Structure P
Amino acid sequence: MKVENLNPQLVFKYFGEISQIPRGSGNEKGISDYLVNEGKRLGLESIQDENLNVIIKKDATPGYENSPVVILQGHMDMVCEKNKGTEHDFEKDPIKLRVEGDYLYATDTTLGADNGIAVAMGLAILASNDIPHPALEVVFTADEEESMIGAMTLNGDLFKGTYIINIDSEEEGTITVSCAGGVTAVVTLDKEFKSVDSDKIAYTIDVKGLQGGHSGMEIDKQRANSNILMGRILNHLLNNANVDFDLVSVSGGAKNNAIPREAEATILINQKDLVIVEEEIKNILSIFKNEFKTSDPEVNILTHTSESSYEKALTNEVRDKYIALTNLMPAGIQTMSMDIKGLVESSTNLGVVHNNEDAIVFEFATRSSVKSLKDVINTKMTLLCNLLGVKLELEDDYPEWEYAKDSKLEEICVNTYEEVTGKKPVISAIHAGLECGLLLDAIKGAQAISIGPNLYDVHTPNEHLDIPSTQRTWEYLTAILKNIK
């Protein structure tokens, strides 16, 4: 079935169109231009700011002229992940969509329904002539997945809205009313080199088979982190198996807000240690298989020797600092909420380890719904980095979204959900970062909620969107607009 034939047709028509436009974080000029041009084509006031945010305004339908102005919001960028070996250039290639039963997938890449479905729904409402609604301000923000710079720089004076409906949640029937704040910690380990024995064997270690996932939404699933596993492997070889290897290179992950699925290291070992290394790799794999038998049963370690020769490797000091950072820095869940059952309160994710000519760079995504706990994690990282003599920088700090009691918007959304479905919605706080906190900072006196259809395995090539859930969420969203008077 073609995507444009799915229901709601106008929503999926727009989703198909935006899927043709590369829109990875930092590469949003094309999608931003498309959005502002589509707004103008519809005869609506359309604004594009210097950070590529787009705001499209639509007058109220008859009878809603005195209703509160509603802001509909989603972000235009997507996380670009693909399966290893997949030939796809996210800078220029369209997303290849496919329908399997009730689900919409991409082929070997992320789908971009996070948050393309919000973009498609926003455009569909702007283009529709049969949906009753108050005056609308539909805002599509830029670069949410990496820096939230779009929401951070949004000019609140451009808005008259007092009700913000964010469409970036991933579970139908849940009204999100609070979320974690976050910060990116970038650790730079300067490289120093030494000459190496030319008789040593080049040995490559690959961590494979992990599920990965969103570092906020899936962190509670206790999935393995390939960068952390690689650190454990190399520490085991050096300090448990007493193999004095040289480290040539190490890397893993692509985005700091995605739990990394793969990591790779090249080391140099003596011929006499080859049998020991092979046996120890088997031992530690059995440990991983046991630890992650439920959360990551396909975890695997692949190894091979090569004929490559190296004249230099990283010094033992740099090797040891890498091992210390990957084994000692805070990782995964740090605290659970005592007020909201099952809510991760604070966490950190070592999403990326990458090399440049001069350094190994580590990127951590830290999240917390309590600012002081975020500060505690930052302090622990800072103290360890100071002890090791490595550089740490904190970037893209964004605020938590605190719960607002007695919200009129929440009341409308709860009542509408019961009216449409006959069931009560779940009122939820989440550990992922949404832009609502930043929007509320910019637009004084506003209230916010977040909704969305069922999305699965976001930030991975297995990301998929529930099609019937999208239809139901569309009906719910339009019913909310009808009920705001």
Structure Q
Amino acid sequence: MVEDLHELTALQQWNLLQRGTISPRELVDHYLGRIDALNPQLGAFVTVTPERARERAAEVEASVPHSAPLWGLPVGDKDLWRRAGVPAGFGSRLLAGYVPDESDEIVHDLDAAGAVSLGKTGAPEFGLPSYTETLVAPPVRTPWNLELGAGGSSGGAAAAVASGMLPFAPGSDGGGSIRIPAAACGVVGLKPSRGRVPSGSGLESLGGLVVDGPIARTVEDAALLLDGMMARRNGRIEHRFAVVAPEDDTAFLGHAVRGEGRYQLGVMTTSAWDLDYEIALDPDAVAALDRAVEEFVALGHGIEQTALRPDAGYAPAFTTLWKAGAARIPADGEALDLLEPLTRWLVEQGRAIGARELGAALAALAAYERSFIRQLSSFDAVLTPAVAMTPRPIGWYDTEDGERNFAQQVQYTPYTSMVNVSGLPAITLPVLQTSDGLPMGVQLIGRPGGEAVLLALGAQLQRRLRWQDRRPPVW
């Protein structure tokens, strides 16, 4: 039993923990063994904390209520989050040796939900790129092909989940940083609505872009982790999406994850970037979209083709925000030389942006948000490709030429950032394996606060395609 625990879903593991069939310490030891065996190949963890994890498992068993939604389940903290006493490198030489004295709110919420952190999952420098290759750690690789990257910025989290080093993992998403690596690693990635997870709500980030959400192998596990990430209420965390009953092996799940209902779906391949960049879909991306449409039709959902109206203001406004966000990185003088070339270019570009230019960009994106929501309002959800290409090779992105690098990121991931700007929820689902054995996914964009519909649709598709049964070569 113990040697096969990683084959079980997080929900199944939670039920075993509730019954006392396994203990939090046994589960932690199992996953620490997986990390020892697999992480040298994948680079998913940049810091592993085995002794702290074992102490935390004992603490959970002794003093955390069993009803906590993540009781005893292992997770990893993204290396853009601070946990007191654990190095927080932010993927940068600038913060080498930094060990914070305080933890971020999302870390406190995960602890309150009963989770056990095993360490820090890899992220690119300050989370800026959509790939996870840094100068301070090995690149994070997708377990489906070690020559290819895991995406970013939650690349370490996605690679850890896809390879069975974690049952699920939290991440953050400011322009696709949960959904992109989930697509590259063949797992489920959910970007919640702005404000849904108060400790990672987006409201404190420039333009309201960055939110926290789950990465998991199954839709049910994503719902379970989302519950655990949501803010405490009166000293406890209330279940909203995953309702579990420990006496049932398969777990009873609420309406959202049982996958009930029939919906009207839009299908589109246009993006917010089409006026400024040449967006070309790989045949595998088209095949994944076609497969999802075919399955949704078979499930009885309404399908209608749709397209976005071109908006010439989007690309320059989003680019301005990306640069302005980098301007806040705490580096001056000689410290700038510690930044990677791309990050330094972004910092210098961002610090040259004036208040009027930034204000205009924020206004343009606010107008785009209203327009985007209106254009999609007749649908319960809108289906797009997750990414435009198969996972990108390690070293594919230009690290010296910032403009070219940005173009490469847009051309690989044209469908994600517009969802952050709009504040809408979105989920990526790994619907297809290519002839080369690589994962290809689709994205479902929901209405404001529409996570339940996305989870229901994802659960229906998962039951037909059984992606949770696929195993990458590194497993």
Structure R
Amino acid sequence: MTTTETTSKATALAGGARPELTLAAVAIVQFMVSLDLSVVNVGLPEIASGLGFGEVGLTWVIHAYALTFGGLLLLGGKIADRYGHKRILLLGLPVFGLACLLGGFAQDPGQLVAARAVQGIGAAALAPAALALLTRAFPSGKPRVKAFGVWSAMNAAGGALGVLIGGLLTQYAGWRWVMFINVPMAAAALFMAWRGIARDDAVARRGRPDVLGAALATAGMSLLVFGVVRTDQYAWTSPTTLTTLAASVVLLAAFLWVERTTKRDPLIRLGLFSNRSVAGANAYNLLLGAAMASAFYFVSLYLQRVLGHGPALSGVQFLPFALGVVAGSVVAIKLGYTVPARKLLIGGGVLTAIGFAWFAMVSADGSFAVDVLGPSLVTSIGFGLCLAPVVSTATVGVASHETGTASGLLNSSRQIGASLGLAALGTAAHDRTGTRSGLDALSDGYGLGMAIGAALLIGAVLIALAVLPRTGVTAPARQQEAPGREPVPEAG
């Protein structure tokens, strides 16, 4: 153990920190908030029949969570930076757990959608605080690489296993348990965080939080998704769609104006995007989130509606995907000691795009082995390769007082990408299916959605090539010691 690591460990212990419990608590939190993006997917038909959802309203079981989560993450990161990461984590966990409990007892569509929205609010407080705590507990060296690898594996496993868990619970325990399952996890994370995370350092408060900016950002993104989702009823050129999208643009422009001119502590300092690592990682993550959220949705529907499998079997058939993500994450940890994050993002993005292109070939007379298992393995390993590098890249060169904001921004880009991607690709698939009926029509629609997902991933690779700086593997550690500086370019 180096002198720096020994000193860091002694300081952590003096502050009441237990790094292993910190990592465990953060891993559970990330697994939980990621799980809830996909755990309801397989159970949607049962939820619809149980509560009386319409076809359009049903999608808001997913969007209500993703939009409040993504739209409020920046505010969550700012509040965590202002009031203390541990304090906000300890407040967010009960909010999240209570929302899950209430959602499980919902008696009508409005109650469930409201509970999912409150879940998103809790997740928006949890995710940036947890990631900032991980950054503080593991500031540099091999422990940091390992910790971020564990975090990325749990992040990926939550999304992938969510479909498996949701399918099993829906078929054998009832759809309400896809909500109840989060309550014991929240309780366990709360206990670990209380016992194992160091007390918060004193922070300099730079002004009141920018609540107006958060409201504008969330409302703007919600209207944007709402406008896209409703194109199955109103054409893109209809007055209804154009008005909705125009209002979204106005709200988002107002958000940027507020961030530039507010006398409060801005939700996000726009100068943060001058850091190429931050800008590139978030743009990459936006496209990655858009593609992956759509993959879970389309594959789940293909298994049930085209291949005719039940919820439990469909969930089990996602297990190879989950294992592939974990395998890719493990490989990323091993390679992370010697291979720059930029190269891992390029390679992982290309491999994931290949998997999506394979998925795009699904057919009505297809089989699980050829049309699902094969592309699942390729896609999941590539996805796993991307996760830890994109997280570590997004905080390179960020000052310590903005780590919560940067963490919130990264999570926000993924959730907003997921919601926008699901809305846009789902609409494209619906348009391709059109008024036709039958398995061929459904397969054509799902295949088109996956093909667009492959194109999004190629776009992410191009961003990594053009925007991310060429840095060595030690750059993140150096940047933690000297925040605010741009990475030093290196050859290769």
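Computed from the coordinates by the stated procedures, all read-outs in this text should not be read as laboratory data. Keep in mind that what you see is a predicted model, and the values were worked out from it rather than measured.
Look at percent of Cα pairs over 27 Å apart for each of P, Q, R: the largest one is in P.
Using the calculated result -25500 for helix-only ellipticity at 222 nm (-39500 (n - 2.57) for each DSSP H run of 4 or more, over all residues; to 500), pick out the matching structure from P, Q, R. Write down the numbers at each step before the final one.
Numbers: P: -9000; Q: -11500; R: -25500.
Answer for the origin of the read-out: R.
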